[in-house]
1. Between structures 1, 2, where is distance in nm of label points 7 Å out along Cα→Cβ at positions 53 and 85 highest?
2. Comparing FRET efficiency 1/(1 + (r/R0)^6) of positions 29 and 61 (r between Cβ atoms, R0 = 41 Å, to 0.05) across 1, 2, which is largest?
3. Of the structures labelled 1, 2, which one yields -33500 when helix-only ellipticity at 222 nm (-39500 (n - 2.57) for each DSSP H run of 4 or more, over all residues; to 500) is computed from its coordinates?
4. If distance in nm of label points 7 Å out along Cα→Cβ at positions 5 and 21 is calculated from each of 1, 2, which structure is the one that comes out at 1.8?
5. For which of 1, 2 does mean projected area of the Cα convex hull in nm², calculated from the coordinates, equal 14.8?
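What follows is calculated from the coordinates using simple rules that are stated; it is not laboratory data. Just so it is clear, the structure is predicted and the values come from calculations on it, not from any experiment. Cβ atoms are built from the backbone, for glycine too; each structure is taken alone.
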Structure 1
Amino acid sequence: MYFVAFDLLHLNGHDLRDKALEERREILASMIEPGGRIQFSEPLPGEAKAIFHLLDKAGLEGMVSKRKDSKYRRGPSTNWLKAKCYAIDDSICSASSVKRASRLSL
């Protein structure tokens, strides 16, 4: 089992949430030993649309895009965008059965 780290909000009693994401990630990357059970989540270079297509084909949940200069804020933000992959199937219902509801007595 591996732990994949992608952000660092606190370190040795210091709050890092007001630092830019890029700076927080640099600090985090410097703390992680290569080849260990804790791994650094490397950014995926390239066009977001192409990356999303690859993630969808691989059956993954989706991706989160973040501005490098964004500070950490709780809740929804325009600096972070989550895109989920969805599977859609066309299907036809060929038969159905409806039962009448009966009253329950207490």
Structure 2
Amino acid sequence: MEESEKESIRAASKEVSRQFKTLIDTNDLDSLKHLQHLILGRLQDSNAVLSHFNEYSEHCFAEVSSDFSRNTRLLKSMKSDLNYIFQKLSIGFTFRHIAIFVPDLDYRA
């Protein structure tokens, strides 16, 4: 490119930027900057609260984790015991019902 073309492009750029600056009010820009600053502050506060909550949740989970594990094992054991009892009751009821219809059957053996 020639030097004169570069100079004309530079002049055109300056004119466009000058006209663009006249379209925007400086008070509006200041207001936008202020609002962006407020939003940034609120986001930082929210981030701090969430970080604190995550730490608190982690601490609480660490406290109750062993209780959950122990109670889960207890519930599994209780379920196994109840299944065994139900199975024995079911077999007993089956033999009793059979005994009603087949009186000669000894179901206690």
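1. Between 1, 2, the highest calculated value is found for 2.
2. When FRET efficiency 1/(1 + (r/R0)^6) of positions 29 and 61 (r between Cβ atoms, R0 = 41 Å, to 0.05) is calculated for 1, 2, structure 1 comes out on top.
3. 2
4. 1
5. The read-out comes from structure 1.
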